[in-house]
Structure P
Amino acid sequence: MSKNNRRLFLKEMILSSLSVPLLSFGVFSSPPQRIQKGDMYYRRLGRTGLLISEISLGGSPLPDWAIMRQVIDRGVNYIDTSHTYMNGNSERQIGKLLKEVGRDKVYVGTKFHLRSHWSEESIISSVEGSLKRLQTDTIDVLLIHGASNPKNLTDVRVLSAFEKMKKDGKFRFNGLSCHSHHHEVITEAVKCGQYDMVQLGYNVFDIEDTQQDIKTYSDYLGTSGIRRVINMAYDRDIGVIAMKVLKVGGKRQNLDRYRTGSASLYQAMLKWALENRQVTSIVTEMLNRTQLEEDLSVVNSPLLPKERKKLFQYAAENCGDYCHMCGTCKNHCPQGIETTSILRYLAYFEGYGKKERARTLYSRLSPEKTAKACTECGQCDQSCPYGVSVNQRIHEADSLLA
């Protein structure tokens with residue numbers, strides 16, 4: 001099937017799916033424990049037993065102090081951060097918050113990287129720095145940041161560091177966040193039994209996993225595979241937190257035409273993800289009062305049929321520009337260009353407004369890992385299961401981010 005025909009098929013598939021019952025798009029039986037307190041609902045984060053607010057606060061970046069306090073007052077009890085966010089200032093602000101509102105009011109998840117020359121010692125040192133900035137003795141959830149190599153999950157250095165820090169009381173539960181190669185990484189995390197939770201991208205573009213008759217690669221079969229690995233984690237009682245739920249495909253655009261009455265497209269995206277009761281919480285940034293009200297108002301609010309129709313229309317019209325971070329293009333690049341990472345940085349720049357962060361991350365790539373090393377062989381475009389024009393997009397990224 002050619003790329004254009006495949007893309008046309010996909011659009012027809014999504015639009016025709018508007019009449020399919022709700023159960024086909026993420027409502028699962030046997031939901032995890034869910035309780036209400038005030039206006040917020042809380043779900044159990046797998047075997048951790050932590051009851052996490054259905055909407056959580058992302059820490060890259062954090063809102064100003066007044067908004068952050070209001071977020072907590074409205075029932076949000078989980079904040080996601082990392083030692084790198086805002087050059088450590090995200091953790092510092094959260095530490096100040098913990099002192100002011102009380103440590104028992106907020107669960108904190110923070111992360112460490114496995115970058116070049118990492119070791120057991122560097123992991124422990126990174127976490128000790130996070131503890132100091134957070135002004136706490138114990139991190140509630142400690143994650144590997146952006147795990148992309150499944151072998152790292154069972155590396156003796158990683159497991160030994162976790163074991164020592166757990167023994168010393170430096171964290172309660174462990175997990176990982178995953179930006180790419182979700183199928184391989186999450187599968188390993190589930191099978192090895194060493195992780196309590198996973199955090200991964202999950203959004204409306206993942207409805208593509210209903211297209212069964214597009215043959216590409218055995219590990220993806222033309223699908224994102226995200227809902228499959230979420231189900232796998234849930235079955236093993238491993239908690240799941242969704243991120244990048246509000247990710248948009250392609251370049252920043254005016255989304256008002258996808259509004260349904262008073263409901264914005266972003267609210268429809270959040271509602272769609274929360275339909276999946278195997279997901280504990282959605283991490284999202286709430287940088288101002290408008291975003292706070294927009295995001296928190298979706299709690300316990302069902303996705304209406306007319307909202308679903310607009311949402312799926314949006315996905316159909318933009319699927320060709322959306323990268324699922326499956327890593328297939330990178331695996332097929334003879335030059336070893338970091339195509340998946342580059343497309344993620346481009347999304348930060350175009351879709352999230354994180355222009356400086358995108359440029360900073362791109363600058364860390366050596367030239368031979370960017371579009372500058374591209375030989376125009378076309379393998380990336382040919383291998384992409386979703387028909388994304390990878391070659392064009394990485395060159396656009398180079399012109400915008402270099």
Structure Q
Amino acid sequence: MLSSIKRLLQRTPFYKWYLLLCKHYRFWVQDKQYPRIYRKAAKRPLQKNKVLFLECSRQTLSNSFRVLYGALENGYDFELHSHYLLHTTASRWEQRRRCRAFVRDLATASVLFLDEATDILSHVELRPDTQVIQLWHGCGAFKKFGRSVANKTFGASADYMDTHPFHKHYTLVTVSSPDVMWAYEEAMEYPRETGVVQPTGVSRTDVFFDPAFLQRARENLLRLVPQAKGKQVLLYAPTFRGEIMDAYAPDVLDFEALKSALGDGWVLLCKHHPHVKHRPQIPQSCRDFVFDVTDSMTIEDLLCTADVCVSDYSSLIFEYALFEKPMLFLAYDLDDYFDYRGFYYDYYDLAPGPVVRDTAGVIDFVTHLDSQFDLARVQAFRQKFMASCDGHATQRILQHVFGDSLANYKK
């Protein structure tokens with residue numbers, strides 16, 4: 001009943017005026033209210049030990065932040081504040097309340113860490129002593145973003161980007177290798193001479209060099225999926241399709257065919273993108289072989305424990321390359337995805353494993369690993385895209401941000 005009333009209202013001239021009024025009010029809040037809040041709060045002294053972490057969509061700190069946050073919390077005497085804007089889940093009023101609180105807190109912060117783009121920063125002129133560190137949420141350089149997709153289906157218009165530059169104010173952008181700096185410089189519009197984009201390595205990858213973490217990941221897998229004991233693990237981790245608000249998962253894998261072909265020596269773990277709300281159903285006959293671990297296991301634990309990874313356009317392949325294990329790419333909709341967004345590199349040249357279009361291609365690769373897995377290709381891929389990820393990225397980032405003063409904050 002309520003949905004019928006909503007559809008009826010959406011057809012009325014009043015609803016169009018309502019949407020226009022909301023749009024103008026949003027721009028007024030962003031262009032007038034946020035700068036005023038910031039200027040007023042910035043009259044107070046800068047707090048040199050205050051460090052902010054900004055999450056735009058999640059309700060908890062993402063994996064991009066956890067290692068670095070833990071290093072600051074456990075090893076140093078900083079005042080750490082976390083803000084969650086909930087752009088995709090909260091009401092407009094709640095989002096604005098959270099944005100106002102963030103802008104007010106930012107005005108006296110020494111450092112801000114974030115891992116995705118937000119136009120909130122484009123509306124305020126930050127005091128010169130505040131550093132803004134973009135950790136980004138993906139390694140390597142795969143799907144285009146930012147200025148690279150201006151005026152494309154996936155991207156915003158160039159005019160909007162000029163008026164509201166999402167990547168304004170960065171003092172450091174951390175990337176996984178010198179070879180990918182150019183892509184981030186293009187996407188975020190920072191020429192090489194600014195020195196903003198730096199191959200420090202990516203903080204969250206440090207865990208992959210910690211033997212204790214790797215052991216815990218294996219224990220966690222066996223605790224949650226005891227059927228994996230003594231078997232090889234095939235990880236399926238695709239990115240989402242569609243728009244963020246209506247994201248859906250690809251549904252092309254034939255679970256029954258995979259189970260029949262791989263036999264009792266394998267388990268298949270499915271990790272869907274967090275934006276996906278409705279996932280493919282697992283047939284009753286395959287529930288001793290296929291396990292949806294989207295909610296129960298972190299991607300870090302899965303990358304540590306998988307023997308083979310099947311993905312498509314997800315940047316997790318860069319992190320998985322650190323283990324130098326087989327991977328393949330189930331890119332059944334490659335042509336459509338390229339038109340929708342595009343890539344920084346030729347997809348077939350980039351992929352360090354076979355590109356297949358269906359379940360039969362997956363089965364062929366997994367059942368012929370001895371002849372089809374090209375270790376040298378994966379090693380070259382790792383060197384090109386992940387050269388700066390060596391287990392010490394977090395400390396390099398902290399040293400870059402705080403310099404010699406970092407020692408003054410040690411506990």
Once distance in nm of label points 7 Å out along Cα→Cβ at positions 37 and 141 is calculated for every structure in P, Q, which label goes with the largest value?
Q
P, Q: which one has Kirkwood radius over Cα pairs in Å, for residues 53-108 alone, as calculated, at 11.1?
P
If you rank structures P, Q by percent of Cα pairs over 32 Å apart, which sits at the top with the largest value?
Q
State the single structure among P, Q that was used to calculate distance in nm of label points 7 Å out along Cα→Cβ at positions 197 and 301, giving 3.5.
Q
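The numbers here are math on the coordinates, done by the rules we state, and not lab data. From a predicted model like this one, the values you see are computed outputs, not experimental measurements. Cβ atoms are built from the backbone, for glycine too; each structure is taken alone.
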